[in-house]
1. For the read-out distance in nm of label points 7 Å out along Cα→Cβ at positions 96 and 112, a value of 1.2 was computed from one structure; give its label from 1, 2.
2. If distance in nm of label points 7 Å out along Cα→Cβ at positions 16 and 32 comes out at 2.3 when worked out from the coordinates, which of 1, 2 was used?
3. Can you say which of 1, 2 returns 3.7 when distance in nm of label points 7 Å out along Cα→Cβ at positions 8 and 128 is computed?
4. Out of 1, 2, choose the structure whose coordinates give volume of the Cα convex hull per residue in Å³ equal to 110 when calculated.
5. Kindly point out which one of 1, 2 the value 15.6 was derived from, the read-out being mean count of other Cβ atoms within 10 Å over residues 48-55.
6. Upon calculation of mean count of other Cβ atoms within 10 Å over residues 40-47 from the atomic coordinates, which of the structures 1, 2 produces 15.5?
7. Out of 1, 2, which one gives 15 for relative contact order in percent (Cα under 8 Å, 6 or more apart) as computed from the coordinates?
8. Once FRET efficiency 1/(1 + (r/R0)^6) of positions 72 and 120 (r between Cβ atoms, R0 = 35 Å, to 0.05) is calculated for all of 1, 2, which comes out largest?
Structure 1
Amino acid sequence: MTFKQFFTELFTWWNGQTLGTRFHTWRRGEMVGSDAFGNTYYRSKGGVKDPALGYERRWVVYSGLAELSRVPPGWRGWLAHTYPIAPSDEAYSAREWQKEGAENHTGTALAYRPQGSTLTAGERPRATGDYAAWSPGD
């Protein structure tokens, strides 16, 4: 681990994992699998139930920015205990309605900008007259 990686893990929670998460994962976690984004998924060693929760703990260590939209649907369902079988397990089969995950592009150049947005190129369409503007004293 480089000096920069050490300080990044020590002081940032939004970029990968912290030193506390690394220690907890090393001590109490077992890797279940990883996804196409490079995220790795863990659960309590041996699937031991947490006495405070009543079920096993499951968590993700993000590869880069901690953004839930970077977690595919199958893994998100497993993390939320909706699916008992992890997508890395051979018995897992995706539902027919599940789509591949897509990153959240809000705040980037790839963000959705509908017609009429101030950030869209071109001119905003004129008002159609289907409303009357309010003015004081009306």
Structure 2
Amino acid sequence: MAADQNRADYGYWVDIATRWADCDPYGHVNNAQYYSFFDTALSTMIIARGVIRSPLGNSIGLCVESQCQFHAPIEFPAMINAGVRIGHLGSKSIRYEIGLFLAGEDKPAATGYFVHVFVDKDSRRPVPLTDGQRAAIADLVVAKG
């Protein structure tokens, strides 16, 4: 994940408005809020696409790894365009990659990822992604060189 990415590298978009409460004493969005923006974007996508909360499967994704790289400050008020793509689609896991872009900017203010391992919602044991779950996000998978 790097600052050299641009909007064209992402396929699913969620707009998120910054709030005054997101800011720290320095006048910019606090670093912890970036993870909230990431989570909002990917959760919106997986619910909208039916990866969770749908008949496509009886599993939930548990976060086992995350990262954020900061490239430029975000301030209030601002509209963030959060782009989501799939960096890796495994048999039981997904690596969601997120870019946070300020409205009108082509380069991200931040990039990051979450890795979810899918587990049965009751037993919490890892389970394979269903064909329906995989198909729901197949268009977001990026080719790795």
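1. Corresponding structure: 2.
2. Answer for the origin of the read-out: 1.
3. Clearly, the read-out refers to 2.
4. 2
5. Answer for the origin of the read-out: 2.
6. Structure of origin is 1.
7. 1
8. The structure with the largest value is 1.
Each value in this text was obtained by applying a stated rule to the coordinates, not by laboratory testing. Please read all numbers here as calculations on a predicted model, not as lab measurements. Cβ atoms are built from the backbone, for glycine too; each structure is taken alone.
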